[in-house]
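Here, each number is a calculation from the coordinates, and none is a lab measurement. Computed from a prediction, not measured in an experiment: that's the story for all the values here.
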Structure I
């Protein structure tokens, strides 16, 4: 069985986040998983990327349509005032540990965690 990969993205910089989107699609295409957990300041990008004029919108839509975004940090979304945008996009707000997604949760499900 091929090991599944999950990408934890923390940085809210579009130039960095494009690599998360591209790698998730590439990993998925090659059968390696490629799921994404959006954490930290990256939660602010959800609302930005959902706008059609945003430079990452097309890639973001591809990732969303494939269901590759499996969690957005509940605590960080609240802190960064991004909860409404995340909910509007229908993305899952997750907070296993003190409001944050748990890496141990995904490791227990057989994922290898990669951070960005």
Structure II
């Protein structure tokens, strides 16, 4: 779980593995091993990462499903709302989000707003 959380958090901040390695004062190859779950992280490094990403070590380790503090208020609200839905409503919500995302990617929003 830790390696997946590191990957998710790093990408959410728009950082590269090289940038993370510099932060931790290790080689990019060593950091890559963290994200591929091929190397253990020391307690000290775990705490540095938790502080940097503003999450708990329990969240990094998968022991807690807290919504990370790097999300803005609206994103946190949407996650809480999603979690409160039943399976059917979640499917409908997900389908609506995919539809809107596809519209954005295809440029339909730009075309509609220019008319």
Structure III
């Protein structure tokens, strides 16, 4: 299967964002009683995998998209990964603010990808 560069990039960025989200926030739930330095070291270990996927994702995406388009796609993916993480893993309540943020990102994507 030969996916276009934007689809390859998006798929890799989804994987990257899952790792990033866990590296940044899972320690708040799983390691709250541990010293911050331990949480930071564990997070860095998780973030290594994130970078091993994110760097190729951005390189592939940059062959077909502008830097601004790549960044906006990244932010849309970040929110799409973060909201389920916050709701289901961190047990945070659903807030209307998630919708407003998503609408702002839809508008950003529109302006970055319009011809």
Exercise. Here helix-only ellipticity at 222 nm (-39500 (n - 2.57) for each DSSP H run of 4 or more, over all residues; to 500) has been calculated and equals -21000, so which of I, II, III was it run on?
Worked result: II
Exercise. Which one of I, II, III has P(r) over Cα pairs in 10 Å bins from 0, in percent, as calculated from the coordinates, equal to 12, 33, 26, 21, 7, 1?
Worked result: II
